[in-house]
Structure P
Amino acid sequence: MTENCLPKITNSFCYKVRQIDRPQEILFQMFKRFEERAVIITSGQLTGMIIIHMAHENGIPFRVCTVDTLRLFPETYTFLQQVEARYGIQIERIKPDLKQVDRMISQHGEFLFFDSKDKQEYCCHIRKVEPLERLLTDIDVWFSGLRRDQSGNRSRTPKAQIIEKKGRSILKINPLFDWTEKQVRDFIKEHDIPINPLLLSKVNGQSYESLGCIICTTPTLPGESRRSGRWRWQNTQVEDNKKECGLHFSI
């Protein structure tokens with residue numbers, strides 16, 4: 001499909017998407033219209049897996065990408081392969097520029113994220129944000145797994161919004177934006193959707209609620225917020241609801 005045949009990403013088009021009730025219908029309409037220029041971007045966590053499952057049930061081709069920081073959990077890499085086998089898809093791995101990574105490490109050290117929040121955000125920018133921005137230069141619709149109940153910072157997450165990047169308008173859709181944790185868990189159980197084993201394990205009351213890079217993600221304790229396991233060494237300085245890596249730059 002040529003770009004000239006694609007719908008224009010305008011406020012009125014975004015409004016029409018917001019009026020579609022069922023997430024499955026949103027996925028069907030967007031992949032039918034935009035084909036490979038619509039992408040599910042996910043790290044394979046719960047909501048992302050539901051979106052993949054719904055897209056697969058539509059019976060039309062769909063595209064899935066993940067940002068591979070080169071520091072994911074071994075279990076995550078294995079899980080992504082299992083997802084590919086389950087749904088008969090190939091998940092595109094978007095990786096950081098190795099020269100930029102080497103330069104960052106030579107200047108600041110391999111574990112720079114322990115030094116300060118600024119350096120943590122710099123590491124995230126090189127390993128996550130910059131690869132994502134490269135991907136966004138060639139797509140028109142971005143499906144995300146953001147939900148309002150994930151943190152205070154995400155409490156105003158819309159169903160759909162327009163992201164402006166380098167003079168281009170991208171439609172970012174969060175089809176499960178208003179789902180609760182119970183709705184997510186119930187849907188996964190009902191449809192036997194695969195889950196990263198790290199999200200299933202619980203040791204001494206500790207469990208993973210959010211997964212990122214292997215060093216920067218730790219289990220949470222009962223009563224802690226979902227984001228408290230991210231960059232735990234910042235917990236006394238940074239509110240959990242402000243713990244973001246920069247991928248979702250305009251929530």
Structure Q
Amino acid sequence: MNWSTLAAELEGHLVLPGAPTYDLLRQPFNQRIDRHPAAIARCLSERDVVACVRFATENGVAVSCRSGGHGAEGYCSLDDALMIDQSAMQQIMVDTENNLVHVGAGASWGQVDIATYPRGLAAPGGGCAAVGVSGLSQGGGFGPISRTWGMTIDNVVSARVATSRDGKVIEASAEDNEELFWALRGGGGGNFGAVTQFTYQLHPIGRALLGGMLVYPWDQVKPVFQFFREWMSGDNDERLTLLPMFFMAANQPMTGISLYW
């Protein structure tokens with residue numbers, strides 16, 4: 001594979017196996033994942049992403065996209081694939097006139113909150129500040145204000161996408177490329193193209209949020225999840241958002257409920 005051809009087209013740079021930063025960049029958040037991409041493209045712009053998609057299409061190379069690398073399954077890093085690393089594409093532009101925020105695919109949700117919350121606005125996003133916007137937005141997205149305003153995918157207004165079919169960045173929304181827009185929002189986990197930017201609907205935040213976690217021993221996991229199921233099916237406070245989970249603490253399995261109000 002003539003990787004030098006792709007490297008010459010990038011504003012960013014191409015990292016190949018054996019480079020000093022390769023092992024750091026190939027590793028997703030889940031340290032149990034140990035995969036080895038054929039190359040990692042550190043993209044700085046939409047132009048870089050398009051160059052990667054075109055190169056992969058012309059050379060029959062599988063691709064993966066990395067935003068925050070936060071997904072538990074580590075799908076951003078695949079053996080023998082070209083990783084399109086967009087983690088440097090973190091531009092965030094807040095449009096207070098139309099209550100929208102335009103977010104680069106490499107931003108984390110914590111960065112979005114920092115840009116919007118001081119303005120009295122927010123979009124429903126993740127409960128973890130480190131999660132990348134791309135995986136969150138194409139997989140569902142459940143966070144502190146989801147009870148009131150829906151999931152992240154319900155608040156995606158449009159997305160800019162580089163596809164192998166078009167060989168360029170196109171806009172997907174309810175008015176343009178409607179089927180692609182539908183598929184991006186939970187239909188395939190990022191398999192339809194490399195999203196370079198998301199636009200989200202913002203909502204007013206009327207008063208301060210209260211948040212925390214109720215933690216229970218592992219033998220309470222069944223009643224905790226049963227309570228959550230019954231609570232969600234009831235007519236409850238439209239602001240109070242609950243999220244059940246299980247996790248490890250002090251090497252012991254635990255269960256709990258994150259709550260936001």
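Here helix-only ellipticity at 222 nm (-39500 (n - 2.57) for each DSSP H run of 4 or more, over all residues; to 500) has been calculated and equals -6500, so which of P, Q was it run on? Walk me through the numbers on the way to the answer.
On the way: P: -10000; Q: -6500.
Going through each structure in turn, the value belongs to Q.
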Q.
By the measure FRET efficiency 1/(1 + (r/R0)^6) of positions 170 and 234 (r between Cβ atoms, R0 = 35 Å, to 0.05), tell me the structure among P, Q with the highest figure.
A. P
Q. A value of 1.9 was computed for distance in nm of label points 7 Å out along Cα→Cβ at positions 18 and 42; which of P, Q is the source structure?
A. Q
Q) When you work out relative contact order in percent (Cα under 8 Å, 6 or more apart) for each of the structures P, Q, which one comes out largest? A) P
(Q) Quick check: 2.8 is what I get for distance in nm of label points 7 Å out along Cα→Cβ at positions 146 and 178, calculated from one of P, Q. Which structure matches? (A) Q
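If mean count of other Cβ atoms within 10 Å over residues 210-217 is computed to be 12.4, which of P, Q is the source? The partial results should precede the final answer.
On the way: P: 19.1; Q: 12.4.
Computed on structure Q.
To which of P, Q does the computed value 3.3 (distance in nm of label points 7 Å out along Cα→Cβ at positions 10 and 202) belong? Present the calculation step by step, with values, prior to reporting the outcome.
On the way: P: 5.1; Q: 3.3.
Answer for the origin of the read-out: Q.
Upon calculation of Rg and Dmax of the Cα atoms in Å from the atomic coordinates, which of the structures P, Q produces 19.6, 60? All intermediate terms of the calculation are to be shown ahead of the outcome.
Details: P: 18.0, 56; Q: 19.6, 60.
Derived from Q, not from the others.
Bear in mind these aren't lab numbers, they're just calculated from the coordinates by the rules spelled out. No experiment lies behind these values; they were computed from the predicted model shown. Cβ atoms are built from the backbone, for glycine too; each structure is taken alone.
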